Structure P
Amino acid sequence: MQLITLTFDLAEEDREAFTASAESLLSFWDDRGFTVSLFQDASHPEKFTQLFLTEKSVDDFTDVIQNDPETRVAFESLREMAGHVVISVMERIV
């Protein structure tokens, strides 16, 4: 089991557009074997964490982002809005 996390900050004016984009891609990711969740820090509303839980490899995740035009645009848009995105990959050990 893999847990891929994206941690980033979004300005207030970008939050609604990003949330709508993330929501529109939920079934897309689900069809490819990724369960996606988006969390917003309750104390710092500009801070977000997006989780991708999957049995697939990180290479599969990267392949989807690079080869699907809609997903690529969404990730490029996120990078532009957030400026800095921290990506972590964790593997389940227990």
Structure Q
Amino acid sequence: MTMDTTTIVLAIFITGTIFTIFGYFLKIIHADVRKSTEELGKLKGKIELVQQETQIKYQALQELTQLEIKNLAKNVGELSDAVKMFVLNKTK
């Protein structure tokens, strides 16, 4: 059983066409994966930046709250002393 030249040429042409189509789709997939990887890296950087900003804001809020608590404690102490002196003056 021998193949004639036309059959061999047709088989090579079909095989080449299949490989060309397959390669084209692989090229598209590779470009999409590369683009997605770059976008992922950029988004990761943005997430880290937002996390740092949030941490800084949290620390600033925590410090401000501590200062407010100290001021309130001081004011309550002064008010308590004033009430004590008022009561002492009223009882005399």
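No value in this document is a laboratory result; all are computed from the given coordinates. What you see is a predicted model, and the numbers here were worked out from it, not measured in a lab. Cβ atoms are built from the backbone, for glycine too; each structure is taken alone.
Assign the value 0.95, calculated as FRET efficiency 1/(1 + (r/R0)^6) of positions 43 and 75 (r between Cβ atoms, R0 = 41 Å, to 0.05), to the correct structure from P, Q. Of the options listed, only P reproduces it. Assuming 5.8 is distance in nm of label points 7 Å out along Cα→Cβ at positions 3 and 51 as calculated from a single structure, say which of P, Q it is. So the calculation was done on Q. When Rg and Dmax of the Cα atoms in Å is computed across structures P, Q, the figure 39.3, 132 traces back to Q. Determine which structure produced the value 10.0 for mean count of other Cβ atoms within 10 Å over residues 59-66, calculated from the coordinates; the candidates are P, Q. Clearly, the read-out refers to Q. Taking mean count of other Cβ atoms within 10 Å over residues 19-26 as the criterion, the highest value among P, Q goes to P. The value -36000 for helix-only ellipticity at 222 nm (-39500 (n - 2.57) for each DSSP H run of 4 or more, over all residues; to 500) was derived from one model only; which of P, Q is it? Derived from Q, not from the others.
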